[in-house]
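Next up: some structures, all given as structure tokens.
What follows draws every value from the coordinates through simple rules; no lab data is involved. This one's a predicted model, so the numbers in the text were calculated from it and none came from an experiment. Cβ atoms are built from the backbone, for glycine too; each structure is taken alone.
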Structure I
Amino acid sequence: MTEYRYDPPTDPPQILHADHEILVVDKQAGLLSVPGKGPDKADCLIERLRRIYPEVLLVHRLDTDTSGVMVFALTPNAQRHLGLQFENRQTKKTYQARLWGELNPKEGRVDLPLCVDWPNRPRQHVNHEHGRPAQTDWRVMRHEAGTTRVRLMPVTGRSHQLRVHMMALGHPILGDPLYAEGPARDFPRLMLHAESLRLRHPDGGHHMSFSAPCPF
């Protein structure tokens, strides 16, 4: 396997919403959410945001190769409030993805426990003995020339959950450098996008929804 070279996009962060408590952005594919190991992986979304919002605080992450909606906190109160929402599964996340092959039926749920595949980190795998419960709902949008465009609604939030669950169905996400093989891997990016996020605002608790158009 060729060594991974981190070469993030240079576009400035796209701000979707900002107020006195929260900051919502559309993360680019290929950009780390937080710094990685080593000085070559210091450039990341939260560091770029810190230049504009020095007080920014992390709430959750998206994989480097995944694009889409991310929320950050601007106060410790907001960080605690939002963190509990994610922990208690009170947020609603929807992703759009393109998969290899034609997925049928039109909708369903993957219920397979996941844990880290230690000899092959950072890969995760299905493990019925040691894995943590993980569920993903899926709904086919349309079939496109031997591929399938789907909406994915994760019930849980395990690492690489959507990627491993789609692979387990026999339909890996196109362009996935870790889980796709052969022609399914030969795409310019991972075809996974965090399309929308619904949450309660830390100040007052009213529901808010944010979305970012799918770029593929």
Structure II
Amino acid sequence: MEVRLSQAQKIQILNAHDVYSVMQQILLRQNKIRRAQEHFWVVGLKNDNTILFVELISIGAQNYVNVSPPDVFRMGIYKLAVRMILVHNHPSGNLRPSANDKTLTDKLLKIGELINIEVIDHLIISESGFTSFREKGIMQQLKESGLYKVVSRESEQMKELQLKFEKEKAVKEELMKTARRMKEKGYDNQTIKELTGLYIRDIKQA
């Protein structure tokens, strides 16, 4: 689920604290019960490191959240993100990365290399603080470790996902061109929506 961001939150990311300043606000939007569960988000970045989107991938239990690579990279592929930052919260307030946190990061790092979306950091956050894998040197350790290898099945799965969204993107671009021509001829947005299937928000941007 894509997280709605204010214009002020679509900032250029220069360091881990910049990411946390946005993600802390998003975490605190949740009610007390929700904040007692682990959440896993992905922050997609443009080429200049400006935030392109924040997507909530999964909500789990108090000390565990289940994450699958296709879900993690789906929005990044669709929105043509250049880089991504992984973020999840520890409701306990313990910001120390677990072995499972490192294994998952290693896996997603290697899959990102396969589809040309660089995973540059993973933040563990709480309501009052954060730990950055990049600042702790963990990202570099994982890059050099060679512990996780992308297997053939995962490789094919991610390439199929990438191809699917590339096709959908091409179809949408053609529909947007049609919408622009229809607007030039005086068609109203509702009529364009009915004829193209595009959302009103996309038609307004055409």
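Descriptive notes on the structure:
- Origin of the derived value 118 (volume of the Cα convex hull per residue in Å³, for residues 109-172 alone; candidates I, II): II
- Answer label among I, II for the case where FRET efficiency 1/(1 + (r/R0)^6) of positions 141 and 165 (r between Cβ atoms, R0 = 35 Å, to 0.05), calculated from the coordinates, equals 1.00: I
- Structure responsible for 1.14, with Cα Rg over 2.2 N^0.38 Å calculated and labels I, II on offer: II
- If helix-only ellipticity at 222 nm (-39500 (n - 2.57) for each DSSP H run of 4 or more, over all residues; to 500) is computed and equals -3500, the structure in I, II: I
- When mean count of other Cβ atoms within 10 Å over residues 93-100 is worked out for each of I, II, structure I gives the greatest result.
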